[in-house]
1. To test your reading of the models, identify which of 1, 2 gives -21000 for helix-only ellipticity at 222 nm (-39500 (n - 2.57) for each DSSP H run of 4 or more, over all residues; to 500) when calculated.
2. Of the structures labelled 1, 2, which one yields 85, 68, 33 when Cα extents along the principal axes in Å is computed from its coordinates?
Structure 1
Amino acid sequence: MDKKKLLINKINEFDKNLNGMIFTNITGEDLKFGNNNNNLDSLYQIGSSSKMFTSLSIFLLQERGLLSINNPIGDYLKEDHKKLLFIDDFDYSTVTIKSILNHTSGLGEHLNSGDDEKLLEEVAKKNKVFSLTDIIHMCKVNKVQPFHAPNTVIQYSNLGYILLGKIVEFISNVSYKDFIRENIFKPLNMNDSLFISDNSHDSRILNGGYNGKFAAMTPSLAQSAGEIVSSLEDMKKFLVGLWDGKIVSEKTLDIILESLENNTLKADRTFGYGFYKEKNFIGHAGQTFGFLTKAFYDIKKKQFIIISFNDALASKEMLSLGEILYKK
């Protein structure tokens, strides 16, 4: 049996109720497959895979001489944002951009609190908009991932990437969304990518699920940490185009690759600047309240793996499918 048929048979072993999609060329040719083939061009929330886009936005500004990732974030934030970052007798506006990029800033976390059901109930309140003040308060009361001293631990922080989005807006004088559209979507012809807050009525946007129920991410909670909506095809354009040098310079790509090796703090996963490694693949996974996503690329073999489930609790299936593909 050839590799393509073997892979399809393995995918078919998963629960047919899961609306999963996969796009890869790891079998020697591009393979796009899903439990419902009519949905292969669907749009889904990529969650924290959006952090790759935010990181690249920061590096684009650095290439233009408008910021340095070695400088404190406070150099590039509005005064009212900076004031909010004086927390527990420490001024977090003094942490560097690069410490946020690789999750060593010590900033707290507002989404991963250990009680997704309670959080989901809160965010489901109609028309609720979360301000930066609200998000920082959620971080303060999160006992699972609290604030730490900078450069002492690797702790994932969505708040940090939301602040990076604020920096992009402050420096560029355009919205984060417009910056991404103009500098990443447009050059790569990612015509099927948008943002949750665009309120698009595109019928291809999948409904997300959590524990068998419809679930949606509130845009103001995600922002530049995870608000992008995309397709399998567009994410392929992104991965291939990025490492072909169509977005940032070769020098910047080298900096990102070096960051994957230079983080010496102990953690289950070593984060680089907006990217991390799985086997020989580089990219970022994502989760919202209704979706799971994986988008990774092997820059030497030019192989890509893109997986999406519109079920936030399909992590075991996602892990198993990833293991099948990495073994190929």
Structure 2
Amino acid sequence: MTIGAVDRSMTGSPPANPRRRRGRRALRSPIAYFFVLPALAIFTVFTIGPTVFTFVVSLFKWNWFKTSNSTLQGLGNYADLLGGQTNPTFWYSLLVTLYFVGAMVVGGTAISLALAVLLQRGGLYYSAVRSAAFLPHVTPLVATSIVWVWIFNTRYGLANMVLSWVGISPQDWLGSATTAMPAVIIYSLWHELGFLVVVMLGGLTTISPELSEASRIDGASPWQEFWYVTFPQLRPFVLLVVVITSVESLQAFTQFFVMTGGDPNYSTATLGFLVYQVAFVFHTPGPAAALAIVLFAITVALTAIQWKVTRFAHE
């Protein structure tokens, strides 16, 4: 017996984990960093670098044509942004964004969970339906947005045709401030639900069949079984769907650009669309960069809050 082993037996401390020791040696090895270097370089060039550059631009009245003529503004761009100097104002666009995010989170979570429960059975038919439900998620946003513009067409659209079958008068879906955002939400849910259903189906595979069987033996109804047995075990997956949907909805831009252009009356001008408008329509990159940094901060804060909630749910 070695002296180290005697010392550990005398102190009562457990031996070190061999896997942990190998991990520490790998972190100290220059070869490990050599293998990580290509991925780190790509991440730095395409993510960290642009983020730092955006923050720098947000502090200047930036001149695209001659950067040496750019003048330092400090936090002036942020003050103008929060003071309502954009059109539409930052606060109005924030409310529009929260409306879209809230609808996507609630609708996406509820509908994907319901579809996952319906499609969790095996068999060729259910497999085909699951594949069909996932297909919209892999279609290009621009192409499908154009298709849905025609679906919401006032005179020839499929949406108004369906409404006429139930006796509802045609709607100016994308031309009315009342219906434009719901129309974009319907399209966005159609496009994103496939991925969310896959996440929920993955969560349902982890459900303990013994607990479900025990609840049925005890006389629980299908709803009671779902609410008191299935849903508590699905909570981490539900929170993951909430986080993913929140982040993607905060950054949504393409469908608003193609389907409505932020109109009518800026009723669909989200923060993501406002960044584009301030930068490339009004040609003021400094305020646009400040808005992008604020949007990034909102995304990080929301993700951190949801991560804390996730950890609390696990505990």
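Rule-based calculations on the coordinates, nothing more; no lab input. Model, not experiment: these values are computed from the prediction.
1. On the way: 1: -10000; 2: -21000.
Going label by label, the one that fits is 2.
2. So the calculation was done on 2.
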